[in-house]
Structure 1
Amino acid sequence: MLVKGRAISSLIFKFEGNNGFLFQYSTVAATTPTHLIVNYLINSLGFSEQEAISASAKVTRINSFKNPDISVNFLKQTGFNDTHIKTLVSKSPELLFHDVEKNLKPKLQCLMELGLSGSDLVSVLMRDCSFFNRGLDTHIRPVINCLRNLLGSDENVVKVIKRTSWLISYNSCMTIEANLNLLQSFGCSNDKIKNFVLTCPKILKISTKRLEEMLHRVEKDVGISRDAVMFYHIVGVLACFSESTVDMKFGIFKSFGWSDTDILTMLQKLPYCVGLSEARIQTALTILMEELGYKSIYIATHPSLLAYSLEKRLIPSYEMWKLVNEKNLIKSRREFYTVMTWPKSKFLEKYVLPVKAELPDLYDLYIKRIGK
């Protein structure tokens, strides 16, 4: 039927209790039947009205009208529970209308053949539902083959995908290959590249221009030779954050009086410190510099002080160490950094158990806080 020159599909959606609904149609729809999708989301998947409206608004195109129960049942058989399915559909409601045999099943089978299954498969796809909208032969398989050639085994590909699920939906093998070529031109052997990617998969996604800038920055500004083991550790840490985030974190150190040399010293010794949150850096520096009186150069050359857990190690150990020394409960005093390098068991034996009788409440609090 023609109305004002536009083709309108005749659609009939028939509800049958809680068993879903049947789709009948004469032609492909010219417009998305939003209200019918909303009804299905509410009655079959437990969406609230607002959630259903929000999700249905994301549907821009449906190529064929399949009974959505077919997709839902397939996902359940694969290992997704009701909560998983609701989350997936809320992000990508068009998933309901994918052809199971031609679309969903072959894509999931491709991952299963790699060795992803069960809870691992569900976990990966829950973090990256855009996978369902990628072409199997135009995208998913080429990316997997690229990773397989780089990492040498399906087992390693699975390791990387489990850490960074976005890789299987990443839209450019060209960037991956360009970054690998850049690393090779920088003198990085294939084995080094493989280990680098296994520890820092994000290196495959960042722009080749930015990667090149980081490589030169670490070599020239940080002063680490490209042949040094630490070189790629630092590049990997920097690759995990935007340049503005890294600068913001460096700014916190500088607000406590750190010089560029101090920051570079810390980076050379323990680049992981850049990965700490801004709040964590702020709190740790407040304790170490303002309460303990450590200078920036000391912390920079002993950066493990920044890496210790604040809640379960640094703060409770500091408070116990401080009080024990103030009350002269232990004859042999140790520098705080020394006792912090001890395993928890040794700190407990040397600094906590000897004062249990004098400070029973503090002992109980310490044990509770460190989670022993």
Structure 2
Amino acid sequence: MNTRVGWPDVAKGLCIILVVLWHVVTKHAIDVPGAGPVTDAWATLNAQLLPLRMPLFFLISGMFAGRAVLAPDGTSWRRRAGRLLSVYVIWVLIQTAVLALAPDFDTARATDGWELLAQLTISPTNLWYLLALAAYLGIARLTRELPTAFVLPVAFAVASFAAAGLLPDLGNLWQVVQNLIFFLAGLRLRDPVVRFAASTGMLRALALAAAFAGATAVVGVLGMRAWPGVWPVLAGVAVACGVAVCALIDRHAPVLARPLRWIGQRTLPIYVLHMIPLALIDQALRASGWRAIPVVEAIAPVVLTAVVIALCLALHAALIRARLGVLFDPLVLWDRLWRGRRDVLPSAYMG
């Protein structure tokens, strides 16, 4: 896309809010003493959005990866993948250290060197999106000459395999495998997706929302989630619905669109940071003897999601001011070191 349109940032903003909300509910709210049917309803709602959150996120990521993947020399995609892998390693290490302060918080954390090595390689943590995106860039580069009519069906089959629960239980590896198709779809079908978003009206959006809700209900009632091909089809309907709704919000609801676009342009710091304030808040509330009551259960997930996002953005700003932006873009430091090295090397080494 030569001109950046607004709805992809709206979609990214919506997705990162839903990611934080998911973790607020599943890692904090359901474990609060006294939690009851209201919290159960929140958990159920969040579970129904699983086919939307990350698949839509990856579709948007794929749409903006074309220039890096298709660049003739391959430098761009390698730098982007290297940056993502570096950020993943840095924040897995930081989370491992900080989450030791919240031992009762329900999320994966390494307790020895072997577990840490696994989390850095084959058993991704809650930061798995970064590892997945780096891998997807490499796969997209390797398959760039293959026809879309071959690549996407193969990716669909791979997603179906992962969704059927046939992979070994290695953290979030199954999510890494099953979401590849949406990144590749965003990369290879970018122009049709853009046209679809531009031509979407209220009727189409409502029809897709109804189709998503109906399909989700059928899959849930019949227990079809692991049936071959069901999950990627359901996620495809969810993604189409998400694109349509976000396009409408961007065009017709500026009061919602502006903050969502703003958040959507800041997803990385929210993503890598949000588990830390959430874990520390959870630990503090546990220590205070906090108990849930229905009225609080109804609003607490929304309030806590907003608080966690605000804390992430404030912490990110503070780290940038402290000249620690390298935590979010380690290649900046590498570039500085390399430029300094080139300044002192003999010319024969500069190729």
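Readers should treat all values here as calculations from the given coordinates under stated rules, not as data from a laboratory. Keep in mind it's a predicted model, so treat the numbers as computed, not measured. Cβ atoms are built from the backbone, for glycine too; each structure is taken alone.
I have 31, 28, 21 for semi-axes √(5λ) of the Cα gyration tensor in Å, calculated from one of the structures 1, 2. Which structure is it? So the calculation was done on 2.
One of 1, 2 was used to calculate helix-only ellipticity at 222 nm (-39500 (n - 2.57) for each DSSP H run of 4 or more, over all residues; to 500), giving -23500; which? Write down the numbers at each step before the final one.
Numbers: 1: -16000; 2: -23500.
Working through the options, I get structure 2.
The value 15.4 for mean count of other Cβ atoms within 10 Å over residues 79-86 was derived from one model only; which of 1, 2 is it? Of the options listed, only 1 reproduces it. Determine which structure produced the value 1.5 for distance in nm of label points 7 Å out along Cα→Cβ at positions 95 and 135, calculated from the coordinates; the candidates are 1, 2. Attributed to the structure labelled 2. Taking relative contact order in percent (Cα under 8 Å, 6 or more apart) as the criterion, the top structure among 1, 2 is 2, with the largest value.
Could you figure out which one of 1, 2 the value 2, 12, 22, 25, 18, 11, 7, 3, 1, 0 for P(r) over Cα pairs in 5 Å bins from 0, in percent, for residues 191-294 alone was computed from? Here the read-out was taken from 1.
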